[in-house]
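Visitor: Below: a set of structures, written as C-alpha cells.
None of the figures in this text is laboratory data; all of them are computed from the coordinates on show. The structure displayed is predicted, hence computed values, not measured ones. Cβ atoms are built from the backbone, for glycine too; each structure is taken alone.
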Structure P
Amino acid sequence: MKRYLDIERCFKDALEVYKQHWQMLVVLNLILGLLIFLTLGIFAGPLVAGYNFVLIELLRKNKQKVEVSDLFKFVNRFWPLTGLFYLHLLIILGGTILLIIPGIVFSIMLLYVFYLAADKGLSPKESIKRSWDIVSSKGFWPNFAIAFLSGIIMMLAQMVPFLGYLLGLFVSPFTVLLIASAYIQQTDQDQREPNLQTS
C-alpha cells in the first residue's frame, strides 16, 4: 500500500534530535560552510554527503554522538560525489534558466540525491533516478511542502536584522533534519531497498 509523508512526524523527529545534539550540529554546520567556502566548493559533494549521513544516523538512533570527523566519512568517494554535486546543480540551474517552474520541480524531484548516495551507496545516476522515483511514487506535493517549509523557516531566521546569519547557523541543522526525516519515512518503508553503505 502506498504510504504518504507525515509532515508532523518530520517536525517531531527533527525537534527530538535537535534538542539532544544542537550544539555539535551547529558546530558541524559551521565547519561544513567554512570548508566548502575555503575549498571553493570542490569538496562540497563528499562533505554534504557526510553531513546528511550523520543526520540520518541520528534520526534512526544508530548514532549517539556527533563528531567533526563525521564530515569526512565520504572523502574516499570524492569523484562520484563531486560529480553528483555538479550534476545536481546543473540540472536545477538549467531548469531555472529555462523557466522558474522547472527549476523548482527539479529541485523537489532531486531532493534526496545526497541522502541516497550516502545512505545507500548509490552512484550519481542511481541517486538521481531513485530520488525521482521516491518523489513520484510518494507524492510531489507532500515533498514540496516539507522543502517549502524548511526554506521558509530558514528564510525567516536569516531575515532577522543583524542576527540573520547567526540565527541561520542555528536553524539550518533543524531544517536539514526535516528533510532527512522525510527521506527516512519514504525509504525505510520499503523493506526491499538494500542498504549498500556500511556504517
Structure Q
Amino acid sequence: MTSLEIERKLISQGYRLVGGVDEVGRGCLAGPVAAGFVIFPPNVDDSLLSSVTDSKKLTARKREHLLKIIKSESLCAEVGWASVAEIDDVGIALATKLAMIRAIEKSLIQPDYLLVDAVKLDECLVPYESIVKGDLLSRTIAAASIIAKVTRDFHMSSLSMEYPGYFFEKNKGYGTRDHMTAIRSKGPTDIHRVSFEPVASMKR
C-alpha cells in the first residue's frame, strides 16, 4: 500500500527533506532512460496524493492528472536522462544511476535523505535507502515514477514523428510485436539500443 509512512518516520527522526527517485524505460529497446526526483514538504496533505502509486498501475490520463498535482504540491519535481549512446557505452545499470544523479542535481532543493526504488545509489551524497518495489510503498518514489513516466512517454511520442513506422507513440520503445516487426523489416534506428538483444542481432 503506497503511503508516506516511511517519509513520516524519517521526518520524525530529524530529516526534513526526504526525496524519492525512480527510473522509467530501463527495459526498453529504444530511447533514453529517464529518472524522476521529487521532494514533498514535510507537512504535505497526504489526502491530495491518495491516488499516487506505481506509475505502471495507472492509466496515461490518470498519470497526466496526477503530474499536475505532484508539481503543485512538491518542493521540486525533476527528470534526468541518460542517452541511448550512454546506455550502449556503459550499460543500462550505470546509465540508470546517471539519470538518477542528474535528476537530483537539476533540483535547486537537495534532500537530507533519499528513497530510491531498488537501486544502490552509493554515488548519492546524502543518506539513502534502496527499497525493493519502493514505488508501491513510498508515495514520494511513486510520484517520481509518475513524472518520469509521463515525461518519457511524451518524449517517445514526439520521436514517432521523426521515426515513422516504429510506433513509438504506442510502444514508447518497449519490445511490442509491432515494434519488433518494424525493426525486422526496416532495421534499427539511431535511437535503438544496439547493446540490447534482440536489436544487437538485427543490426544490418
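Visitor: Looking at structures P, Q, which one was helix-only ellipticity at 222 nm (-39500 (n - 2.57) for each DSSP H run of 4 or more, over all residues; to 500) calculated from, given that it came out as -12500?
Guide: Source structure: Q.
Visitor: To test your reading of the models, identify which of P, Q gives 43, 40, 36 for Cα extents along the principal axes in Å when calculated.
Guide: P
Visitor: On to the next question. Ranked by distance in nm of label points 7 Å out along Cα→Cβ at positions 19 and 59, which of P, Q sits at the highest value?
Guide: Q
Visitor: Further, regarding this structure: With distance in nm of label points 7 Å out along Cα→Cβ at positions 171 and 187 as the yardstick, tell me which of P, Q scores highest.
Guide: P
Visitor: If you rank structures P, Q by distance in nm of label points 7 Å out along Cα→Cβ at positions 91 and 107, which sits at the top with the largest value?
Guide: Working: P: 1.5; Q: 2.7.
Checked P, Q; max of distance in nm of label points 7 Å out along Cα→Cβ at positions 91 and 107 sits with Q.
Visitor: So distance in nm of label points 7 Å out along Cα→Cβ at positions 43 and 75, computed for just one structure, reads 0.6; which one of P, Q is that?
Guide: On the way: P: 0.6; Q: 1.3.
Going through each structure in turn, the value belongs to P.
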